[in-house]
Structure 1
């Protein structure tokens, strides 16, 4: 796609802006070990689209934890910040890509289930905090990515239409949401097992940002 063909670009964070999908698996492992819980195969799949608060509520209910939602979220936040600060790097090519499209006047946003205080230090560490016009979180919009609200919020104040906006996501469900809402979808292939599923909902597929 040529640069002149779009006016905005929206980026998921985990697995898209950063190579960070292992962060939450590591957080879960550390949390479950601390509390002597058994981590089942389906747990991560069940929480990966939720906000931290909703994930905490789910975890407390599922495992009958004697903790408050706030206590769980605070512990996860602390563990995740450690992981981001020590073990996360930007997706290959994304910094140069962001600079290139911003030079053309493209508005850039992050749309994420993460909370800002978890990853903002890491954005600054790599001098990426100035490469995004907006950061929008699921907790701010009060909805998960089964709804396109978070993507629409990213472009609302710029009066840009979905068909003139790229959405970069690495999960098929999120790509499906964006595509149904009229956005141009770019599947970021973070896991080869997702290729066939991502293909259904992606106008473009890349493995990293040197390919676009």
Structure 2
């Protein structure tokens, strides 16, 4: 992997083509699940994808991708992300990797949270990526401002996907609905690739549609 010394414009995000935030107004609507499945859909479409998991309230993506709690290594450019496949087509850096117990609640004051988020945005040596998905905490808070401010220092934010419940649908911004499939829950609990395991699922079709819409949107702004 080509290393970036952080002195060039864009820092560690210089070789990242597109950055997309994943947001939700509240917890429990499937934000991290969709982030994971969207990343897998993009990877299956031949894209190199990264996930930056800064959900301090519940960093669950490592469990969904069955990577456990690996050791985080450093290179000259910063932290080295964890790759979920031998081809290094899906990279992950999660706040959970730095916690003693990822299942415990994070009780930090605002400045400590924003400082860590700043480090995560600037100090991960992603290398070349087509898309970086940023899984944010639920709601709106100082953490979201910290993510945006630090991203804008290095890279423009290409867009955002807002995950909400079916009651909220605005036609001009509405992408699609994702049907619930119990098999998706099973795959998440077992750390399996849902898209590869159940390609005939209507949920896969919806997620694949979101991936195609996202690529069209960010490539033709």
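Nothing in this text is a laboratory measurement; each read-out follows from the coordinates by a stated rule. Since this is a predicted model, take the numbers as computed values, not measurements.
Could you tell me which structure in 1, 2 was used to calculate helix-only ellipticity at 222 nm (-39500 (n - 2.57) for each DSSP H run of 4 or more, over all residues; to 500) as -10000? Considering all the candidates, the number was obtained from 2.
Ranked by Rg/Rh (Cα atoms, Kirkwood Rh), structures 1, 2 are led by 1, which has the greatest value.
Source structure of the calculated read-out (Cα extents along the principal axes in Å, for residues 52-99 alone, 46, 18, 15) within 1, 2: 1. The greatest value of relative contact order in percent (Cα under 8 Å, 6 or more apart) among structures 1, 2 is that of 2.
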